[in-house]
Structure I
């Protein structure tokens, strides 16, 4: 009896020791993001063990606003960041050595929502429009929306309000008269009696809404690790798109909304905009670059090759 017990103990000890190197090989990556739905594929894949299979553990960090999160990346508080083209370019043109290494959301997923008192472009004139921060995606999209509606930024007052939840609260309270929201948030806003004035989703506009961004220095020092992450990311995309039930449940948890209809709407939109090959939209980046070049001389000579590096994709 003692011999059997001793053998069992030895077996368990050897198993535990052999398991240590595998656990030690798990490397933690600090990945920032601006919106929970855009990060949903990472959450779903992490739950499914996909990143663990590649020897990775993600610490996912929400930072409201592309400008703030880009500062965190530059300051080395993050290893990688999911953020939009405009905040990336704002930082790049001010000397930040960053690269876009992948795409997450390649179609503009926004709806311009107004209060019930604003039903037309003309009624928007002289009103207050909320964005997250100047230089963010929402800043760019509001200016784009105004152009489509025949207005200019001078025709309205643009205010920095914060993240989408803060903007929705401000819109309901009457502090602002309009803002841009994601499709699922716009659906929730409509249920509250707010008005969808312009739907970019229906237009299918290519736009670098969410990209994977890294510091050039980090890419040089950790190239094999970044390649491992990007390989896992492609698996995450495939898993997310083919496991709707897991994806929708996770999106409901992340959004803290017990509304399956809204979560399914979000799933449909994000699977359409999520690229199978993990690449960003070059057309969308060129559009943003051209817009920047009209106001910033430093953007005029900038090329896609200078800001995008797809060599880390499998």
Structure II
């Protein structure tokens, strides 16, 4: 784990661990956060590993933008700030994670929005446990692709039921919005994680993984889906669903907030190499449940 600088990601600035008051605020009683989720949506999520819910959290856009702006104005005051555009490259591609407990707008969203209920119901889980949040900002002029990747290979967890609830914070045309390979979560494969700044693989000594296929070079072979997004639209996707963006130049900001949830049967797994977030020092053995004292159960059926 990087304790300071040095890494192209996982820069250690402040402790990621949440205070218990924040955990208590997000921990929800049974039935909290009702939201309509149809059987067709659940089936679509199971089959495709990605669903879109237009306008699901429109009222939360301004608070989430304000929370992200706090981080953009003082990145070193927050956990794991990462700049993926190098000196001389146009624009800015920034991300950061594990700050939900120190950004009041994020804490409010996770405690009071339908995000956790949406994740739990789409997963078909009896509960939705918060793993962490992740925010992104690409500024106008940025022409850097987010490389095709799955989220699971970066993480210290494994299990059958996972969901990322991605909230678009800006209107985004489909050519620069996130794209997904529908059904890729069912391939039974994990692919090497990739560094966002350059697209190179890492943790390549992990024999359970393989390189991401050349999706851009053979797009016709894959069921690639994307949508024009309005601020407040939500995408929910499985940690194993391949996704990425093109290198199309942005003409406007593209900001997003993503909350990562764990469902039934998900457990800690210490993978070889560097993890993101780098949670290798929390006293758990592979197979252990993640402690709700740090990872609150945000929704229960």
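Taken together, the values in this text are just the output of simple stated rules run on the coordinates, not laboratory data. Predicted model, so just to flag it, every value in this text is computed and none were measured. Cβ atoms are built from the backbone, for glycine too; each structure is taken alone.
Compare distance in nm of label points 7 Å out along Cα→Cβ at positions 27 and 227 across structures I, II and report the one with the greatest value. The partial results should precede the final answer.
On the way: I: 1.2; II: 3.5.
Top value of distance in nm of label points 7 Å out along Cα→Cβ at positions 27 and 227 goes to structure II.
Can you spot which of I, II the value -4500 was calculated from, given it is helix-only ellipticity at 222 nm (-39500 (n - 2.57) for each DSSP H run of 4 or more, over all residues; to 500)?
This value belongs to structure II.
Taking distance in nm of label points 7 Å out along Cα→Cβ at positions 35 and 59 from the coordinates of each of I, II, which one would give 2.6? Working shown, then result.
Working: I: 2.6; II: 1.3.
Attributed to the structure labelled I.
To test your reading of the models, identify which of I, II gives 13.3, 34 for Rg and Dmax of the Cα atoms in Å, for residues 163-202 alone when calculated. Walk me through the numbers on the way to the answer.
Values: I: 9.4, 28; II: 13.3, 34.
Corresponding structure: II.
Of the structures labelled I, II, which one yields 19.1 when mean projected area of the Cα convex hull in nm² is computed from its coordinates?
On the way: I: 19.1; II: 14.2.
Corresponding structure: I.
By the measure mean count of other Cβ atoms within 10 Å over residues 155-162, tell me the structure among I, II with the highest figure.
On the way: I: 16.5; II: 20.1.
Answer by largest value of mean count of other Cβ atoms within 10 Å over residues 155-162: II.
Upon calculation of log10 I(q)/I(0) by the Debye sum over Cα atoms at q = 0.12, 0.19 Å⁻¹, for residues 67-178 alone from the atomic coordinates, which of the structures I, II produces -0.51, -1.24?
Answer for the origin of the read-out: II.
Quick check for you: by distance in nm of label points 7 Å out along Cα→Cβ at positions 107 and 195, which of I, II is greatest? Intermediate values should be presented prior to the final figure.
Details: I: 2.7; II: 3.5.
Between I, II, the highest calculated value is found for II.
Among I, II, considering only distance in nm of label points 7 Å out along Cα→Cβ at positions 83 and 171, which has the greatest calculated value?
Greatest value across I, II: structure II.
Can you say which of I, II returns 26 when relative contact order in percent (Cα under 8 Å, 6 or more apart) is computed?
Numbers: I: 26; II: 31.
Structure I accounts for this read-out.
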